[in-house]
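Some structures are shown below for you to check.
Derivation of every value follows stated rules applied to the coordinates shown; laboratory data play no part. It should be emphasised that the depicted structure is a prediction, and the values quoted were computed from it without experimental measurement. Cβ atoms are built from the backbone, for glycine too; each structure is taken alone.
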Structure I
Amino acid sequence: MSRPQAALPPAPDLARYRASAARRRDARSKALAARETRAWEVARQAAALLSSRFGASRVVVFGSLARPGEFTAWSDVDVAAWGLRQSDTFAAVAALLGLDPEIEVNLVDVGACSSELLIAIERDGREP
């Protein structure tokens, strides 16, 4: 026994649905592009802060923000810093938390990270 097929909505209703879906898709795409732009601004602020206040000699962005097409609405900003004093790490993390209320910034001190993570940072890292 076969199942009865659901009837498609009338053509005008289907056209309205498709138009509405396209508008929602465009709005999501624009919102994501704006968030990604904002994330790069936050990354530049983080680099400036780490350099000026904490003496970082180099800061790079890695993770989804650094890989084109991988940034999502839930992505954060991952930064790696060289030249931080170990005693400044917690203060630097705390300072980065206050940069943006909606975009989290994660800090990796390359002097204290695993060799595997450092390889990934060197491979994928981009200057902010």
Structure II
Amino acid sequence: MIRPYFSKLIHKLKLLFSNWVIKYMTIISLVLSLITILFIWYAQSFLPNQIPLWYSKPWGIDRLAPPFYLFLLPCVNICLLTGQLIFSTFLFEEYLVFAQLLSLTSILISLLSSMSAFMIIWIIR
């Protein structure tokens, strides 16, 4: 019962990746997320016990978090990319432009989250 649904979803994802804009934007977004994960993993050795991560909170100890919380940035990006891909499979056939805009949005989110992680590490170092 569930198997036909997943095979239909896989078929729609193959159709989705036939579009070059969606295909390359998804690949770039995944590569940025993986680079960010590898950089954070590498930077773990020289980061202090607490890093400033929650910039929307008042100045002080409330802004600090353990360094492994930096992994939230690329992980949230990957979750958003997955949701965007699933949502785009339903939009692709009728609204191609919206599906492409979602892929462009995902690369923008990926770029901003990667830059945030790099800047936090750069400020601390």
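Tabulated data for the structure shown
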{"read-out": "At a computed 2.1 (distance in nm of label points 7 Å out along Cα→Cβ at positions 69 and 109), which of I, II", "value": "II"}
{"read-out": "Which entry (I, II) yields the derived value -17000 for helix-only ellipticity at 222 nm (-39500 (n - 2.57) for each DSSP H run of 4 or more, over all residues; to 500)", "value": "I"}
{"read-out": "Given 24, 10, 8 for semi-axes √(5λ) of the Cα gyration tensor in Å, for residues 45-92 alone, calculated: source structure among I, II", "value": "I"}
{"read-out": "Source structure (of I, II) for distance in nm of label points 7 Å out along Cα→Cβ at positions 85 and 117, computed value 2.2", "value": "I"}
{"read-out": "Parent structure of the calculated result 21.6, 74, given that Rg and Dmax of the Cα atoms in Å is the read-out and I, II the choices", "value": "I"}
{"read-out": "Which entry (I, II) yields the derived value 2.8 for distance in nm of label points 7 Å out along Cα→Cβ at positions 13 and 53", "value": "II"}
{"read-out": "Entry that produces 7.8 once mean count of other Cβ atoms within 10 Å over residues 5-12 is calculated, selected from I, II", "value": "I"}
{"read-out": "Relative contact order in percent (Cα under 8 Å, 6 or more apart) from the coordinates reads 26; which among I, II", "value": "I"}
{"read-out": "If distance in nm of label points 7 Å out along Cα→Cβ at positions 61 and 77 is computed and equals 0.7, the structure in I, II", "value": "I"}
